[in-house]
Structure P
Amino acid sequence: MFKGRHFDQSVILLCVRWYLAYSLSLRDLEEMMAERGISVDHATVHRWTVHYAPLLLERFNRHKRPVSRKWHIDETYIKVRGQWRYLYRAIDSNGDTVEFWFSERRNLTAAKRFLRKALKRHGRPERIVIDGSQTNREAILSCDTTDRLQDRSRRQLKPVRIRRSAYLNNRIEQDHRAIKRRIRPMLGFKSTSSARVILGGIEMIHMMRKQQAKYACNRQLSLVEQFNRLAA
């Protein structure tokens, strides 16, 4: 993963982890590295993050422990080049992250794409809690019907129960805050592609803090230990 890089693996991992996990700008990291006698440009740190975040997330997902069968779904706003974009997110009844999807639009197509991704990776939930969004309700009904029609197990699959309650969905609204807290100092993303990659890395760090990796849930590994284990 780090073959041919000018900088040592430990330096790259440190910069990527700090940028994804803490309220630091790229120039903050450039200055912090300079204080440690390491000359690295802020643009280089950005390139490292864009390159390694999706690779580390892919590895993390291979070790992610199962989620419960009761989900909460919602979307939140993310600014890219001065325009609002949308991050679809789902957590389970324990507060663990189920899935996320970054979209340029907030419509039925985007909601269905997000749900298909969640269903493919985590299977069918028993219940999904949403707020008053009619679009999300239609997406769930459509994906659920398609999923049951394509099922070849010959089981009698029950329809996914939909619960519409802004109060009950406050759980995921609170979970959004951890993501928004990290994004706020960035003052918006410069492109959709970099936003998608960096948001994936931020979500990965958020899942690490929840101890969602199979190797971390019973051992209470620190964020540093989990991050380095992914890159080993």
Structure Q
Amino acid sequence: MFRYETHMHTSEASACASSTGAEMADKYKAEGYTGIIITDHFFNGNTCVDRSLPWDKWVEGYCKGYENAKKRGDEIGLDVFFGIEYGDGSSDYLIYGLTKEWLIAHDDIMSLDLPSFLEFVRSEGAMVIQAHPFRIRDYTRGIIHAPRFCDGIEIFNASDAATPFNERAKIYASWYDLPGTGGSDSHNTTTSFHAGGVLSPRKFTSALDYAKAVAAREIQVIDNAE
């Protein structure tokens, strides 16, 4: 079984992260992961990239964490794929299947409301997973659920392991018969990496390859009870 991280952040793009993409790649390789998907906080989330930059320059800065992790991953034999974490202050969504070039070419996406954005990216071939759908913290305004616009639910988030949020997420996914995924939601190299992610019987070649495996319910969610 191949081990993958599906939800993680880098200090190049996420204000809440404290380790670089290259540092994270080294740590995940040491922890036995086959690959990682970088999902830094997007423009409307906790980004550290200057929002006053022109859109193309902002996207360039946003992708630095992924690019640095990818460069290091190529050197050490770790697969690194690109994703985003899109948040509206009340809920967060992991998007798999977009590229830097796609983002640069769609400089109007931040004018879309949440359902319209999710519907649009799915029409463009991306997969939408709602991240930690029952997390309540001091920075959240509330909880919004949008199962109609999701392809799956993050049913285990290692950062929420000490809370009831994951169990609620499992029930939610079951209600709507949506596949479940897992991720560590790591922000630095001191995170308990063994606690989250997914196992796959085959290697992925891209984030879309991962998305197809989720849709086919081929992946096994890792949780810290294992």
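Kindly point out which one of P, Q the value 18.9, 64 was derived from, the read-out being Rg and Dmax of the Cα atoms in Å.
Here the read-out was taken from P.
In terms of FRET efficiency 1/(1 + (r/R0)^6) of positions 27 and 51 (r between Cβ atoms, R0 = 25 Å, to 0.05), which of structures P, Q is highest?
Largest value of FRET efficiency 1/(1 + (r/R0)^6) of positions 27 and 51 (r between Cβ atoms, R0 = 25 Å, to 0.05): P.
If FRET efficiency 1/(1 + (r/R0)^6) of positions 155 and 211 (r between Cβ atoms, R0 = 30 Å, to 0.05) computes to 0.40, which of P, Q did it come from?
Working through the options, I get structure P.
One of P, Q was used to compute helix-only ellipticity at 222 nm (-39500 (n - 2.57) for each DSSP H run of 4 or more, over all residues; to 500), and the answer was -8500. Which one was it?
It was calculated from structure Q.
Here, each number is a calculation from the coordinates, and none is a lab measurement. All of these numbers come straight from a predicted model, not from anything done at the bench. Cβ atoms are built from the backbone, for glycine too; each structure is taken alone.
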